[in-house]
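Next up: the structures, one after another.
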Structure P
Amino acid sequence: MTIRAVLAAFLVVLAVGCLAAPASADSSRAPLVIGHRGAAGYLPDHTLEGYALAIELGADYIEPDLVATKDGHLIARHEPNMIATTDVSTRPEFASRRRTAVVDGFAEDGWFASDFTLAEIKTLRAVQPLPERPQQFNGRFEIPTLEEVIALAKRKAKEKDRVIGIYPETKHPTYHKSIGLPLEARLLRVLRAAGWDRRDAPVFIQSFEQSNLKELSRLTKIRLIQLVDANDVNPDGTLDYTAPFDRPYDWTASGDPRLLARTFGFFATDEGLREIRTYADGLGPWKRYIVSTKAIKLNPNGTVADANGDGLVNEADLALLPPTDLIRRAHAHGLLVHTWTFRNEQRRLPSDYAGNPVNEYLQLYQLGIDGVFSDFADTAVAARVLFRLSTDADFARCLTGDFDGGFRRDCR
């Protein structure tokens, strides 16, 4: 194990104890660490085991993406199409269920949760969708329901004596309405049964669609977050809005010329921030809205070139641009900002971070971000400890437990 790995592991152990969530669901504590799909860097997405690992690594919230089964249950899957995240393609008993469905205007081939009952879903097992990540756990873990995710969070909160929240995303709500399985009422029923349909519950609900959040804002006091997407970054650092990542799909489906004239970029304007404030508590922009990147070197055709000579073209061949003022402006409008997604792999780190994922977190923490979605919660938490040590002269005492001489402070 390298010195850096030992230091990171040591900091994580300290961080879980010293930066545990406070005894309330106070969203003012920042920055939150949100276990993106659980601990997706280590275990298959959206499993109880992955969520539990994220909590062990110090995550404050865990993120279940929600889709509906044929019999109306909400399960944790990244998409309605389960082809990439379960072993369904290897199950001969379900071979006839393979079909093409149109999701948000685009045809997809695969197996869709809405064609399966919960009992059938429970016979499937999760798999790791990214080939560069550990594959040895494929086929071992069940697909959880939202109720099971909440029960896990509550058990772990009691065990750890700290708040552990959930951060559900309503996936493709317009699509789910079109097939007769709307998500909103189902989600609120589960939260209500758990005692979490209230303003101070340890819950954020997120969505890329706007009408979905507006509907929820009329039905619940739970905190809501407007997600803000884009397709990619152009070589010059501007954002690319190619469909289906051009705008919220409910805008596209509406046919409203005013909404069709917008892209997701509207939400990053002051007008967009004011609009979000009327129905939500914050925004969840892709991190390139906060710090974008540009090509270090271009090919003759204007595409990104292999600047570091490793034979690949990826984010390591990009350089950072100066940060935008989105966080400052969002805060001025009274909005939280939770950004995504943070990953450790070298190919996903722009060159300025020198191959160290901690540097990316530190930059966003210094910019005032309120929360980060991470596939590697341990790295996010370790970086948070470093950030606190660098910005708070007394925080070292929280790590060492040196409270003699009358020293008292909030170490959360």
Structure Q
Amino acid sequence: MSTSKKRIDILGAGYGGIFLATNIARYVTEKSGEVILIDRNPYHQLLQEIHLVAAGFRTANEVKIPILTLIDRMNIKFIQSAVKQIMPDKNLVVLESTEINYDLLIVCLGASTKYFNIKGARENTLPLRSISDASLVCDKVRALIKSNKKHNIIIVGGGATGVSLGGALSDFVKESKKLDRLSITIIEALPTILSGWDERLVKKVNEVLHEKGIRIVTSTAVTRVENDGGGGGNIYLSDSGSKIHSSLTIWTAGVKGYDIPINPEVEKTKDGKIILNEFCQIGRYPNIFSIGDIAAVKDDNGKLYPPLAQIAVREAKYLSKLISKYVIADRADLSSLPLDEKFEYNIKVQLISLGNDDYVGLLNIHVISGNLAKLVEEFSMNAYIKTLESGGRDIMNTSLYGDDIFSHLVSGITFARFTFMKWLDKKT
């Protein structure tokens, strides 16, 4: 038995990091340990809504939650600093501002934009990976709308970010009443947008985007992006070298694991994700875990879990249980704690925003849209925020992240109550 005070360092306050921190803090007393949360920003970003910032339907502040507000009265110390290096042999994290030790480390640093070594892509396009990125896109689009010329907006990448952005920008342009002067095109290298998503949902999304007047080009890769010197550029495509002129090009074609030096090096994928075992753990270092977009964890079919917020939150929920056992058991190290339950999760709900007020989703086997899809999105976000604020103590909302029969029952009841309250609000 160990009576030493344990230090648990969590790098990154994205969906996985903030959820993990708030959910394990209740198990760590001031005598038993310390939870340290580190992020370069003083706020948690609701990245699932940044496309709405890019299209002017949300302000930057509306998708920011101050970290100190979320962890108020919790046993969590927050350090605002960039992470520069991890040194596993020394149990040390090097920050921009200082160095800190750890007994347990969870790396949740997310992802960065991947340009696939395409010439001119980094220099001549705008990414969409942060609130500041979204604000810049919004400023550029507003400038195009104010112009009396015809313009083309090109979105490279037909994944969830690109598709959501396309739908939101279409609504933005429609409100400006300049649909005849500004066109939107999504270019995807794969045969379909939303690759890996359920085919029924993808079909519905295609229908909605076409109704919004968005052109979708699939099975076509971008090979080069040039600046034409006049504020726009030319995009060269893989189909016989054809090109498209673009007034504004937004790059949402892919992500890679956040580039953090780990010395000695650990195994990573080609995309820079940290390769982990079935417990979200680095094999060589049993006291280091990773979750979210930077983590490479395989499902039962040997495929990596996709970089989705719901996966990061589920991984955080899983780790919060495991780490609470470690803290409560007061073990000297994690290797003495039996790990008998691996991480596994089957995606039951797929939901995507296609504009200011449009959602399409798959609930079990049913495609949903309209008001029902919007309600599911609002319910999910409401439950997520309340679970953060309560540190996992709000059973009604925390049950959304459980896979047992009781959790499913409570989630159904909670959703029914949420829907009823929304109906009452409309009546009054």
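Brief remarks on what is shown
- Read-out distance in nm of label points 7 Å out along Cα→Cβ at positions 223 and 343, computed value 2.7, structure in P, Q: P
- Value 31, 27, 24, calculated as semi-axes √(5λ) of the Cα gyration tensor in Å, assigned to which of P, Q: P
- Ranked by distance in nm of label points 7 Å out along Cα→Cβ at positions 63 and 367, structures P, Q are topped by Q, which has the highest value.
- For FRET efficiency 1/(1 + (r/R0)^6) of positions 71 and 383 (r between Cβ atoms, R0 = 30 Å, to 0.05) computed as 0.95, the structure of P, Q it came from: Q
- Origin of the derived value 0.05 (FRET efficiency 1/(1 + (r/R0)^6) of positions 31 and 119 (r between Cβ atoms, R0 = 35 Å, to 0.05); candidates P, Q): Q
Just so you know, all these numbers are worked out from the coordinates, no wet-lab data involved. No experiment lies behind these values; they were computed from the predicted model shown. Cβ atoms are built from the backbone, for glycine too; each structure is taken alone.
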